[in-house]
Structure P
Amino acid sequence: MGASDNERLVLDYLDAIQKGDHQAAFEAFAENATWQTPPSMPWPAKFEGRRAIFDEYFAVDKGLFTTGMSSYDLDCRVAAASGDNVVVEMTHRSEGLNGKRYDTDHCLVFEVRENRIQAVREYIDSLYLQQQMIDG
C-alpha cells in the first residue's frame, strides 16, 4: 500500500469510530496493534492488541463522556501521510458525565502496514483532560 492508501484507511477508521461502527473500526487494526498514550494519562500508557484497545482503552470513555463509546465528535483538520505513517491533527468535542464541555486537540500518529493499523501514538493535553473530566 502507498501513503495515500494508508491515509484513506486511517480516515475510514476515524469515520467509523465517529459513527459508532465499532466492527469496521476494529477491523482496521492488526490483531497485535498497540495504542500508546502519554505517560501522564490516568490509565496505562500502552494498550497491546486490538482487543485491549477496544475493550480497555476506548472503554474508558464510558466513564467520561455522555456519548460513551457510541459516537465521537471529531474534527479532523490535518491528515498527512508519508510511507507507513499517517499523522492526524483533530479536535475532539464532547460533554462529560460531570456536565463539563470537553473540547481539546489531539495529534495521532498511525503506523500502517499490510492494510491494517499496526500502532497508534496519541499526543493530548492530559492536564486538560484531568481537569475537565476526572477532577470534577
Structure Q
Amino acid sequence: MIKYSTIQIGDYVLAEYEGKQWEGEVTNLQRDQKLVEVETDVQKFWFEPEHLFPLPLNEEALLNLNFAKRINEDGSVKYLKGAFRLVTPNAGDFSQIEIWYREDKRHHPHIHFVHELQNQYHDMTKVHLTKELV
C-alpha cells in the first residue's frame, strides 16, 4: 500500500482490483475522499490508497523510464536522464543511491520505489519524470 500523502499526479503505481494488478499512471486525486484515479492500459478508474502498490526501484524500472546506463571503473553504476543523475554503489544495489541535478546533490535519499524517485525528480527539476525521452 502507498500512503496517500506521497502520491502525486504522474506517479506510476500498481493498481489492484478484484485480485488483479495493472501498472498505471496517477491522473487525478480527489483529496476530500482520498481517492486516486489511475489510468491503466485497460481504462481509467478510481482507487482507494489501500489498493495501490509501489513499483520497486531497480534497473528495469530505470531503463523503462529511459535512463541511460553507464558502468564506472569502480563498479558503481550511473543512470542518466538529461542532466539528472542517479548512482548506485554496485550493479543491482539500490539500497544506497545518490542523485543529483545540476548543483542539487542528495546522498542516500529515501527512495525505494519508482513513485518516490518521480517525486524527488520533480522536486529537483520541476519537471515530471515520465517514460518520454529527454
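Nothing in this text is a laboratory measurement; each read-out follows from the coordinates by a stated rule. Bear in mind the structure is a predicted one, so any value in this text is a computation, not a measurement. Cβ atoms are built from the backbone, for glycine too; each structure is taken alone.
Values as computed for the structure displayed
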read-out	value
Parent structure of the calculated result 20, given that relative contact order in percent (Cα under 8 Å, 6 or more apart) is the read-out and P, Q the choices	Q
Among P, Q, structure where FRET efficiency 1/(1 + (r/R0)^6) of positions 8 and 104 (r between Cβ atoms, R0 = 30 Å, to 0.05) as derived comes to 0.70	P
Among P, Q, which structure scores highest (criterion: FRET efficiency 1/(1 + (r/R0)^6) of positions 40 and 120 (r between Cβ atoms, R0 = 25 Å, to 0.05))	P
Structure responsible for 12, 42, 31, 13, 2, 0, with P(r) over Cα pairs in 10 Å bins from 0, in percent calculated and labels P, Q on offer	Q
Among P, Q, which structure scores highest (criterion: distance in nm of label points 7 Å out along Cα→Cβ at positions 96 and 112)	P
Which of P, Q leads on mean count of other Cβ atoms within 10 Å over residues 16-23, largest value	P
